[in-house]
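Novice: The next part holds the structures, each set out as structure tokens.
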Structure I
Amino acid sequence: MNDRAALDPAALSWAAPEGATLSTWMESRVARYQTRRYDWDTLKFQADYDPKYRRAQMRYVGTGGTGVAKDANTVPAGHFTFSTMVIPAGNVGPLHIHHDVEEIFFVLRGTLKVICEKDGERWESILHERDLISVPPGVYREEQNIGEEECLMCVMLGAAKPVTPNYPPDSPLAKIKR
């Protein structure tokens, strides 16, 4: 273990495995597209409630905030998670809140309407290709694909293991068990 890992437990994900060559270590930190698969089941409980919530996650660093406990096919997360998300045309990422982390959406393809709510105020904006939004902790957010094609975006959460988000108390999703 290096000195940084002794001071910062999250740095353990960065530490070279005992006896590993630089080549072996660095290859263990590469997540190749060819080895990824879209996980349409990670948020299936939402789509089972309403098909408009159907979307898929492809994980690269850590497991994100979707409630997936473990994915051995990801680079270990030190301080953030990174995945891509596909939202089919007309579908929605429902209103939810992360109390512990900032969440970033970066649109790679498509058109995304983002709605944010806090303390009775509502704000919305349209994001296009290569647009980004950083939603602070404690702000509700919803993503709607308002385009004619699927929306592909990068999603980053600001912790290695974010707390699973909550839904507004009046949302039917708040009562569903995962």
Structure II
Amino acid sequence: MKARYVVDTNVLIAASAADPMHPKDIDATPPEPELRKMVWKWLSAFERSESHLVLDLAGHIYDEYTRKLGFNDYGIQVVIHKWSTAAVDDVDIEYDNDGYGVLPAALATVVHDLADRKIVAAALAAYQLFGEGCIAFAGDTDWHDWESALAAHQVQLEPIIEAWSRQKHAEKQHR
């Protein structure tokens, strides 16, 4: 496990759907219970680890989390646990007039999902501050589209269910 992660919302959703103590009946990707369990195991290990969660000072990443999940959902409880153990690194990122994270021009032309720009901007800021910017993701295959451009900007990706996400990405490319 790396020292710090920006965690894509899909990780919290899939893990919450698979939580063995309080499973949530929500629309999550991937739909397969065994894959969701793999995401839950990663988030559980992250929760127990000394790794830090990276969030933005403006609170837009957390706001997205809470639009998708409730207070008692496992994913939100992991965030609260990280706060309670002083394992959250807040980074200052710039937002445009529409509320999307501002990226360098080379990435702005690549990262077409505007909602994900704040995640990328937070990873870039974490790299600047701490020498490491890693995004953990599960059900969103767009990250593979941007992989080489992100790597050129020192942003690492951690695909939690990599075999599944790469297969889904390849299928999407063949359509």
Structure III
Amino acid sequence: MTAFLVLGIVGLVVLLVSLVAGDFLDGAFDALAADWLSTAALAGFVSAFGFGAAASDGAGAVLPVSLAIGAGSGVVVAWFAWWLTGLVKDGPSDGTVSIGDSVGQVAQVITSIPAGGYGVVRLLVGGHTLQFNASAQLPIEAGTRVNVTGVLSPSAVSVTEIWQPPTE
């Protein structure tokens, strides 16, 4: 039972180190070409094997039964660790919002835009509030909603007033 507990503790230590330091065995198993073989999966298997076998051994099971229970629990925990790390590794991530993402978006003029000059617009892109200098061909008053039509520089966009059908 002591050997099984030592295996369980060693597996937990390796798992904790891999969570803090990352996949430090990355590349060690490249010859096997298996995506499921990771530090977290191996550490989860060793830890669950050790603790599962120790628990069944402590309950009075014979050695082959303890080994089978340890192996079964190890496989379950290794699969779960592989699944969780796959979710984290392959999960979507939001890219950095850039001025180019503002083209086609609706903005609010916060500083009036004179004809041929610059004002300021504010818009929401991907949950981020952005503020840019803005130029338009016609003057646009503060508070007007506009469409961003292009990028003029890293801090300036061109805009046009949103077309509203005439009211009768």
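Since every read-out is calculated from the coordinates, none of them should be taken as a lab result. Given the structure is predicted, the values throughout are model-derived calculations rather than measurements. Cβ atoms are built from the backbone, for glycine too; each structure is taken alone.
Novice: For Cα Rg over 2.2 N^0.38 Å, which of the structures I, II, III scores highest? List each step's numbers first, then the result.
Specialist: On the way: I: 1.10; II: 0.97; III: 1.94.
Looking at the calculated values, the largest one is III.
Novice: Matching task: 6.6 is the computed value of distance in nm of label points 7 Å out along Cα→Cβ at positions 16 and 112. Pick the structure from I, II, III.
Specialist: Working: I: 3.7; II: 2.8; III: 6.6.
For distance in nm of label points 7 Å out along Cα→Cβ at positions 16 and 112, the value 6.6 is produced by structure III.
Novice: With distance in nm of label points 7 Å out along Cα→Cβ at positions 64 and 152 as the yardstick, tell me which of I, II, III scores highest.
Specialist: Values: I: 1.4; II: 2.2; III: 8.3.
When distance in nm of label points 7 Å out along Cα→Cβ at positions 64 and 152 is calculated for I, II, III, structure III comes out on top.
Novice: Assign the value 21, 16, 14, calculated as semi-axes √(5λ) of the Cα gyration tensor in Å, for residues 40-119 alone, to the correct structure from I, II, III. Let's see the in-between values first.
Specialist: On the way: I: 21, 16, 14; II: 25, 13, 12; III: 62, 10, 7.
Clearly, the read-out refers to I.
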